[in-house]
Structure I
Amino acid sequence: MPHKDPKPQLSDAPDSGSLVPGFAVRDLATAILDDFLTRSLALDDTIERLMDSDKARALDDRDRSLVRAITASAIRRLGTIAKALDHRIEKGLPKNSGKLEAILVGGVAQILFLDVPDHASVDLSVRLVQADPDAKRYTALANAVLRRIVRERDMILAQSDALKTDTPEWLAKRWTKSYGAETAHKIAAAFRVEPAVDLTVKSDPAHWAGRLNASILSTGSLRLKDRTPIRLLPGYEEGAFWVQDAAAALPVMLLDPQSHEKIADLCAAPGGKTAQLALSGAHVTAIDRSEKRLQRLTTNLARLGLHAETVTADATQWAGGPFDALLLDAPCTATGTIRRHPDVGWIKGDEDLGKLARLQARLIDHAASLLAPGGRLIYCTCSLEPEEGEQQIRAALARSTNWRVSPFGSAEREKLGPELQDAITAEGFLRTLPFMLPHDDPRLAGIDGFFAARLIRV
């Protein structure tokens, strides 16, 4: 599992190895996995940094996609991979062995979960070991272990359980307690599957569904059936759409912004919800504490031909308004997004949950000072943890008389469509779970785990 060690680098592989087809891809994937395993850094941040290297820029789109596939699959099924290695290396992974662990994890991911020939997975992994000065003395070990995993693949997969094997223990316990064993297992099983890409379109979803080979979900989002780099899709340069999980598009739908309203998007970056608000014609102010992230938001809005005022500020202290409505997509553990960000469960823990829950409470309390009387707040998180959802709202009502809940009801159920009726809870909150939106093709099924509530400023 992830642990702390010095910062990894791309290998200075011998020419004989670097010229082998596929070696550069595995070398980059190994560097990314080593960064995750030794430093517990977010996968997307590591990929963004290492993809900017000379070696990465030399790769074509297909190879870059394979880098992402190897790393994401390895982390998504890290429990199964770690168990397979533990049972086949009697004395455990040797210390001071360079990138051996990352190489083996990536190699096993290819053998068990990717459509890569076994001989290529083993051979390229062994070449990586040979190219690493600290790992090369374990070449025979790596070769033997990987070949044994090829032979015993069916047994390894049969013994792997979504909740017990591939879910971090702290989350398995939490979900079992919060949702019951059956639902917890369904959540874990959904997180094992790499999801398709969802888009929000500015207009005419039927037209764009045809052009992009996408299906129209009951919520109005498009779900791509193919794996094509987003920048190469028709309509990207023209700003016809943006990438946004179907669940992430729901809070703005539930806010129901009107063209005459003043609306603030607190904690706005990366900006998908800001774009939805701007598309409604409302006067939108986007607040985020990160200037860099706001610059990216502004760039995205420019591509889309949309506009919002941006403010770099701490949303717990910023004074503005009064606004007719607020959207608060609060910082959270993001455990509802593990389909897309499989590293989340491994790099976060209960201690992060406590810190974030306290921040969420401060944001909700301060939001009251930004709203006009009668104004509405949509509070949402991409978390499955009740402390960041239902319990957060109950605590806010207990702390202050500034708020009352405006439950979601029949109007909201109609907007969600027939497949998400169960997402409205008995308290009138929204709670999507990853196994909702079923489909015959598992890759085209599912939705991020999200919570949302509507509060009215009294």
Structure II
Amino acid sequence: MTVEKKNPFWALFASVKLALFLLLTLAATSIIGTIIPQNETAGFYVQQYGPNLARLMQTLNIPDMYNSWWFMILLGLFSLNLIVCSIERIPNAWRLVTMDNLKTGLDRLAKMKVGKTFAVEGSRDEVAERTAAFLSGKGWKTSRREKDGATLLFAQKGAWTRFGVYIVHTSILVILVGAIIGSPRIAKLIGNPNYAFKGSIMLPEGQQSDVIYSFADGKPVDLGFTIRCDFFDIHYYPNGMPKEYLSDLTVLENGKVVLQKRIEVNEPLIYRGITFYQSSYQPYNDFILTIRNNATGLSRTELTPAARQITWKEAGLRFGIINMETRGQAVQRFKIWFTDDQAEPAKFWLEPGREAIIKRPSGEYTLSAKQLYATGLQVAKDPGVWWVYIGCGLMLIGLYVAFFMSHRKLWAVIREEDGRTVVLFAGNANKNKLGFEKTFSDLVDDFKQADQGL
């Protein structure tokens, strides 16, 4: 007998060993991509790793590893491996699902590990009808065949669960397709940088921009609208470490406000498929001073460095920051100088975010001061994100089917022996065999009780 030799290419990509190798390789490279900061400037890698290693990392595109050519090749090989493995094995699963189980030999059924035999009252046909009705009532839809002087009933549940692993395979492919669709490399190939991109922008309070800067090449990418930072706030632990920070952002189109949102870490702003993540911040040596006349309601906001006098001629006021206490780059409190030229100037300390009530001969004023910050935003447009979400949902379904559901088969053989009717129940399951044995035992006991109650 001649054994057909498989195509070497097909045999390679149908190999489980290749799948394990590619999985381990992808896992190892992903660890590298997690340890090494991604999408930083070239100078950052030179400073951190030295010029020679930084040059090698740039050659291998390690700073943008998940979009590198070699990582894409690994994903492509893994995808091809999954497809070939599935094509190779699905026919066998289909055969198990669609096979004629009524052809199973009665001798084989009698030898099954999970089985029970007992006698019941009634003729073979009557018992067969009662058995089929009982199983149907329990959700086991039976098929019937007369065989070797006996009546054979068969029912099954969860036959389709044999495809659970292939649902997982499909979900992985869908996720990979989503990742490729949303890759800036695809945008570059089709010549449309606005199709998909990842970048960042450092946006000072009170300023706006209609472009961000791509991680891939540092070039500006037009957003198609304007994003403005209205306010930035940061809170520190007592030791000076940042505790939390947030930004108030406004989206404008044609000069009109279309969306406003406060963003924090893990709470981004999303507009027209573009997501703005709060990722970093940068303090400046400038300060925002706001003064309001409590009687008239008139107010003025000034952006100023320290040690510079601000004059508000209309109100007859002069004020400024003459000193400050800092911890690192963060200002802990300001010393304010304030006068209306009608008495001695007021001098007092003020913490950021607090308001001071100043009573002067010319009236009562409220003053607040804060350090100027720029909010660091990571910006991404990923048209493949819904494919990724769908793939993740499909994976959860596939994993549940593959690990927690099984293909269960049940046979009932009814025959007459020595003037009495005997029923043999037999069954098996491809997974969770202990659980099936309990289900089988309960089912047989219920049948006996129901039959005896007739």
Structure III
Amino acid sequence: MNFARRLSSDWLYAIAFSLFGLFFRLWHLGAIKGWIFDEVYYAKNANSLLHHGVEIDATTHSAEFVVHPPVGKWLIALGIKAFGYNEFGWRFSAAIVGTLSITIMYFTAKKLFESQFIINLATFFICIDGLHLVHSRTALLDIFLTFFIQLAFLALISKRYWWLGIFLGLAISTKWSGLYFAVAFAIIALVSDYSYQRYLGSERSLRKVLRLRLPLRFLQFALVPIAIYIFSWIGWFISKSGWDRTRGHNLISNFWYYHSQILYFHAHLTESHPYQANPWGWLLMARPTSFAYSADKTCGASSCAQEVLALGTPLLWWSATLALMVAIGFFISRREWRIGIILTAIGAGYLPWFFFQKRTMFSFYAISFEPFLMLALAYICNKYLVTAPDEISEKRRKLVLTIFAGVLAANFLYFLPVYLGTSISYNSWLDHMWLTSWI
């Protein structure tokens, strides 16, 4: 009875946070007309998948070379199917998945923390993050990638490894960068297997893991994701209209060649872009990406500005960056499993980009590890809370954290116009550009 009541309470919390997030994600979702940033590719591709099963150029009516797998675009297509080929339609799926991301955050935090206060705080952090909100209102692939990674992480810490393999497969089938998380999460699972054997007192723990667990883990973390990835291209396989589909007589060879071309594209993407950003500045939001900008005259002032800026809530991200540094220190000194897996997830989404210094990169890629950055901040808040010497001190610390959350919420609301693309006076817009690199 207590378990049922607790479960019901958890869903009430999760739904309340999700409804809060849904409101901002659906508010005037289709108000900005035309394509926002890379919607010009993904929304068009999604509409083509809906009608042809493959990506066909609407102008030339010929096969289009695409460099990302189909799953994210199929999800965008669901919104188009439901609401039509319009701004609301192609952004709707991102809004729903972004909302579900908040739900998953709640249950992930519940697995990691005992305090209901900290669970709520972690979920609140993702609710008030501008980068997460912008991605949830734009038909790009990254919010779908993030969602599948979150599901995979929840499956990992719940030890549901078959589900982990499925979600990793869906992540990779959305964007190849899901591979980094697949490798990291597989390593965590194997280390967990080894630790369990050590706990049982086995003198040959490593050998037992290799002999008994490795074949099963290979099936779960390699073969299952590969099967899902290949199946995600089913439209290309059953159609003769896809890019290079009929290049040669061997279908597998054509598929392999197509992927070699995709790899070449990613490896040689060095074209300069005004909003490109080196990973060194991502955590500090040094160079956020402007998804859309218009100097319209609808704000009532003589000079107006309307922008959608992929900017994480500044005080939230700067606080989380400081928390990350402290969390690394905690892990080095205490080897706590919770922060260990959180740091591994952050590293999987962040560190690989440092090896591609010549590649054109954008700070909005950070959305893939954003939930784990929020968890790192929640972890440090939890450390601050649980070290209170008595109940009165704990209440005071909760008050401090509540005020801290309130300041972050105020910062989020201040920047809301540049997240939602609201038309404001140019002077007001300029006041929001705290750093010159944001312009």
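Can you tell which of I, II, III yields 20.0, 60 when Rg and Dmax of the Cα atoms in Å, for residues 42-241 alone is derived from it?
Value 20.0, 60 for Rg and Dmax of the Cα atoms in Å, for residues 42-241 alone corresponds to I out of I, II, III.
A value of -11000 was computed for helix-only ellipticity at 222 nm (-39500 (n - 2.57) for each DSSP H run of 4 or more, over all residues; to 500); which of I, II, III is the source structure?
Working: I: -13000; II: -11000; III: -20500.
Of the structures listed, the value fits II.
Here, each number is a calculation from the coordinates, and none is a lab measurement. Computed from a predicted model, the values in this text were never measured in an experiment.
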